[in-house]
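Got some structures for you, see below.
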Structure I
Amino acid sequence: MIQRLLPFLSLAVLFVALALASPHFLTSTNLSSVARQTAVINIMGLGMTIIIVANGIDLSVGSILAMSGLLGTMAMEQGLPVPVGIGVGVLTGLFWGSFNGFLVTRLGIAPFIVTLGSLGIIRGLTLIISNGLPVHKIPASFSFLGEGNLLGVPFVLWLLMACAVLMHFVLEHTRLGRYAFAIGSNQEAAIYAGIPVAFHTTAVYAIGGMLTGLAGMIEASRLMTGQPTAGQGYELQAIAAVVIGGGSLHGGEGSVVGTLIGAFIMGLLSNGSDLLGVSPYLQQAIIGAVIILAVAVDELRKRRLA
């Protein structure tokens, strides 16, 4: 029970510590900035949660984010309405997520290898399509997605909460969610139980890709540019959010609330380090240490239960 509460307690302690350490931390401007900065990783992390629950992994999400943002902004540059451009980005993510799921299930290749390969494929295609150049001619109204406010609250926070509620419902109250946990806990047993493992595994990757596509459009909106080099290293942050939040890389464990807490822990660490003047290089080392610690705690817990 204590281990399940550990991510939440860690977030609470970190929040209080930063509030005491810096007078600028609790300002509305700073908290709004934290919400906007962490929204992209949070939404990617939600998709990664269901993938990891099903004992998968997706190393290509950073590249998917870049292509989604690029194609979505290119659509708007060609004169298509903003909602259509956002739809293009989301569908791009859905396509590549489904592609990864197809390769994993139909060819029987390990998810690590498949998504490592598609990471390079998608990034390369993104650079070819764009000639390595960002897209700048974007409607000003597109900035609302990443920088706008609704009822005094950052719009991306409303969007994040909607995605979180939907993903929680999928994981806890649908057949897909139950099957994802079953597949992640014991794939052979799931096959013998008659669960269509290939179909549901592909669906899991498709959902992860779709959410990454949405995150790509939010990133593009915040930058007001379709950047072909966007998202580098984001895959590690998305995975870290799930692991820090109590998800297991062995599959069968993970939750939406845990992932949100994990992402906010990393966001607060980064924000607090900036406020306190900590070197960005040291920030990377701190986050890396937190990831190792979270995985070590999970491994120790599993050994005690074995």
Structure II
Amino acid sequence: MASENLTSTAYIKHHLQNLTFGVHPDGSWGLAHGAQEAREMGFWAIHLDTMFWSVLLGCVFLWLFRKAAKRATSDTPSGFLNFVEWVVEFIDDNVRGSFSGKNDMVAPLALTLFVWILLQNTMDLVPVDWIPWTTQKIAALFGADPRHVYMKVVPTTDPNATFGMSFAVFALMLYYSLKIKGPLGFAAELTMQPFEAKNPVLKILFMPVNLFLEGIGLLSKPVSLSLRLFGNLFAGEMIFILIALLFSGGVVLGLLGGALQWAWAVFHILIVLLQAFIFMVLTVVYLDMAHHEH
């Protein structure tokens, strides 16, 4: 790729930089040519690579499962159809075991989150230079400077993506908490526990303490949900990038890098699956909590 002549530090920074689109300080719209310009664009800047890959993988999920649904028959499934049915049954069993309420939306939501996040995580198994190198070559054909072309292909290594999904789950938690328990019931849940008292005065005094404790617990759910997924995938991507640096160190280090890359990819498959599963399970558990009064 165009970063072959960069130092190790610059190479790592290049791979960790998103393709950012936003408003420059002079008021013009365009792509950021580096981390500094990306920061200057502020909060409303868009990470085009994160948006592209997350939407593309979402479309792949919809296309594959729609194809499987159209081919479904009463006969014994085989091949890809058998795999899709196994995934659906796996998610359904987990939802039945974790969600005790009645809501037909929870199982499809769990399936969507699990498969979508799994596809995003799986992009971490693609060699780190393949897609960025291809992107830079295409950009060079249109006259762009390859040094300023960035491409992160793992959406879940971008906290904007993981926080976006977790905030959507948090919004559903609040919606069903208010719908099932009512505004007063939800307020009582936040202010009447964990400290309780029969004395009206003590009950009033405990309210701000309970609200503080329960508020922290409530707000920590989307934060932990997003940071857990982001942290694990970002660490995995960083290790792949560090291993890739070995390929520029000669034949011996290149062979070592190849062996390490294969070993880490095999181990990383577990992380890819586990993080998608954890996000899905916690979403179901949080929604179950939102459907029940204490």
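Just so it is clear, none of the values below were taken in a lab; they were calculated from the coordinates. This one's a predicted model, so the numbers in the text were calculated from it and none came from an experiment. Cβ atoms are built from the backbone, for glycine too; each structure is taken alone.
Just a few scattered comments:
- Structure responsible for 13.8, with mean count of other Cβ atoms within 10 Å over residues 182-189 calculated and labels I, II on offer: II
- Value 1.8, calculated as distance in nm of label points 7 Å out along Cα→Cβ at positions 30 and 222, assigned to which of I, II: I
- Ranking I, II by mean projected area of the Cα convex hull in nm², for residues 54-197 alone, the structure that comes out highest: II
- Each of I, II could give relative contact order in percent (Cα under 8 Å, 6 or more apart), but the derived value 24 comes from II.
- Computed 19.0, 59 for Rg and Dmax of the Cα atoms in Å - originating structure among I, II: I
- Look at distance in nm of label points 7 Å out along Cα→Cβ at positions 38 and 254 for each of I, II: the largest one is in II.
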